[in-house]
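Below you'll find a set of structures to go through.
Please treat every number below as a calculation from the coordinates, not as lab data. Just so it is clear, the structure is predicted and the values come from calculations on it, not from any experiment. Cβ atoms are built from the backbone, for glycine too; each structure is taken alone.
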Structure I
Amino acid sequence: MTGPDPDVLHPMPHAPAVIFLAPLAKDRPNVSAGRFSYWDDAGGHGDFFGRQVLYHYDFIGDRLEIGPFCAIAAGVQIVMNGGSHAMSGFSTFPFSIFGHGWEEGFDPETWTAERRGDTVIGPDVWIGRGAVLMPGVTIGAGAVIGAEAVVTGDLRPYAVAAGNPAREIRRRFGDATVDRLLAVAWWDWPADKITRNLNAIRGADIEALEAAT
């Protein structure tokens, strides 16, 4: 046994709101989603990358990368660089997009210079209901983001973060254990190996997990 098929959109027929993200990402050049990562589609629209990922335009070139085994709750929004306004001048109003002469003299570099890069969500991350991720953040493996949190900066692996702006309130494990977990990287194992070692992965004995490598 190797668990559910990661390429099936609805892996739980009795719970159609649960959607695997990898099939949705397959034909999109600017996103990637790891196997078994899922989203709670409570709204029933089925369009995570079109409606929960905001201002993500191909011409900008930024990417959204979601690792494997992530759990993304209903209402989570990921804001990409296309929603940012230039802040280097006195006004943040985007005059140039309205045309009619307002585009004249606008230097696009004043906006592109402030872009914050790609958004990267590591493996085994749990993002609580209604959380918002701002552009360019990196979320470390195993992190937990509380409901309604607004993430404006990077989070360490296995951090637990909450609030607006989100702050790390504790770490799930000590630094030494985190280092060992990152070295094991169970999320990269083949599905059959994960199946054989579920008890070690679900447990809290790092030595048992290491013994499975």
Structure II
Amino acid sequence: MLRYQVVESFLSINGEGKRAGQLAVFLRFAGCNLKCSYCDTMWANQPDVAYTWMTKEEIYEIVRQSGAKNVTITGGEPLLQKGMKELLAFLAEDESLTIEIETNGSVDLTPYLSISDRVVMTMDYKLPGSGMEDRMNLSNLKKLRTVDTVKFVSGSREDLIRAVQIMEEYTLRGRCACYLSPVFGRIEPVEMVEFMKERQLTGVNLQIQMHKVIWDPEMKGV
């Protein structure tokens, strides 16, 4: 029987992405294969992090009891969990749900893209400031669908320039949703807006993590 390492689950609003501001039930899974300089969930990636082994049926019961129709699967890197495709397919059997996977861009997305158009990817392309750009699986950028999102978390002008290069090289604008998001405390959003004006980034969204504005940026479970 497949079981999954669930670090925490909670009901809150989506702080970012296409469904920002909407209620979602969050399922955070243990472990990550990257170590980004700005990671805000490093605690969930530690070898000794506390987690609960859960079956797909137990996970679905959390979703059902929450009453939310948006499900956010996050980590760490949730696609490292053995049997994640089976879990996503099981959740997708409930046609009232939209399931968003927050993935770090290093894991091949191919096995998951054919499950359902209601299983959507928010792929975080790691820019130079993350220290992890060399770990990106670039083939993913060619496979993203119109329902998917690519997010560029930027902490400097160098990061922003690189984000535009990737958007152009892989013709992302117009093919999937493209978001720029500031590294909290490293770059001012106004600088990003000026950059967007300068580069005429029509169709690109600037997004500030709402949960870090509403609550203490270090608070868990929000």
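Using distance in nm of label points 7 Å out along Cα→Cβ at positions 69 and 101 for the comparison, can you identify which of I, II gives the largest number? Write down the numbers at each step before the final one.
Values: I: 6.1; II: 2.3.
The structure with the largest value is I.
Hey, log10 I(q)/I(0) by the Debye sum over Cα atoms at q = 0.08, 0.12, 0.13 Å⁻¹ derived from one of I, II reads -0.33, -0.70, -0.80; which structure? Attributed to the structure labelled I.
A value of 18 was computed for relative contact order in percent (Cα under 8 Å, 6 or more apart); which of I, II is the source structure?
The value was obtained from structure II.
Of the structures labelled I, II, which one yields 49, 22, 18 when Cα extents along the principal axes in Å, for residues 85-140 alone is computed from its coordinates? The structure behind it is I. 3.8 is what came out when distance in nm of label points 7 Å out along Cα→Cβ at positions 45 and 109 was calculated for one structure; which of I, II is it? Going label by label, the one that fits is I.
A value of -6500 was derived for helix-only ellipticity at 222 nm (-39500 (n - 2.57) for each DSSP H run of 4 or more, over all residues; to 500); which structure in I, II was it taken from? Mind showing how you got there, number by number?
Working: I: -3500; II: -6500.
Checking each candidate, the match is II.
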